[in-house]
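What follows are several structures.
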Structure P
Amino acid sequence: MKVKKIPQRTCLGCRSVRPKKELVRIVRTPDGGVIVDPTGKKSGRGAYICPSVECLEKAFKGSLLGQALEFEITTQVKEDLKTKLLDLIK
């Protein structure tokens with residue numbers, strides 16, 4: 001019997017390695033937007049964080065999220081991501 005491998009990803013905020021399904025994907029879409037991708041299937045460059053505002057804040061500090069997505073994260077984008085993440089957590 002073959003054991004199925006579970007994909008692992010690293011959270012940008014706390015740097016913990018967890019199964020992909022436990023993390024939230026943030027995507028820079030091909031048209032230049034940055035969105036929260038709850039399905040994990042949207043096309044574009046992605047980065048993963050734990051489903052918590054603390055990890056999102058840590059990813060903003062030191063521009064880790066901007067580097068991972070190769071995108072300039074503006075204040076408006078930060079607020080939008082925070083709002084969408086809070087909606088997703090609830």
Structure Q
Amino acid sequence: MKEVKMFMMDTCPHCQKALSMMSELCEKRPEYKAVEIKMTDERKEPDYANSFDYYSVPTFFVGDVKIHEGVPSMEAIERVYSEALR
């Protein structure tokens with residue numbers, strides 16, 4: 001299983017939507033619960049967040065590959081899980 005990093009902000013409505021979608025997908029697909037996601041609030045850990053190449057949140061990296069950036073969709077979030085489980 002590959003490492004997943006999620007860059008987000010607590011106050012971002014798109015990030016909150018992504019978190020809700022993640023919960024929903026984990027309920028539908030129990031195997032997704034095994035995927036560990038390191039969530040980083042870019043305002044609380046700016047040095048770490050700035051070491052990655054992205055411009056908007058939420059952003060997901062699986063391993064070292066950026067899988068999704070920006071406004072989330074169920075398809076995009078599911079792709080994150082699928083790539084992590086490959």
Identity of the structure behind 0.75 (criterion: FRET efficiency 1/(1 + (r/R0)^6) of positions 31 and 47 (r between Cβ atoms, R0 = 41 Å, to 0.05), calculated), options P, Q: Q
At a computed 0.9 (distance in nm of label points 7 Å out along Cα→Cβ at positions 23 and 39), which of P, Q: Q
Origin of the value 42, where relative contact order in percent (Cα under 8 Å, 6 or more apart) was derived from one of P, Q: Q
Answer label among P, Q for the case where mean projected area of the Cα convex hull in nm², calculated from the coordinates, equals 5.0: Q
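No lab work stands behind these numbers, since they all come straight from the coordinates. Predicted model only: the values in this text are computed from it and were never measured. Cβ atoms are built from the backbone, for glycine too; each structure is taken alone.
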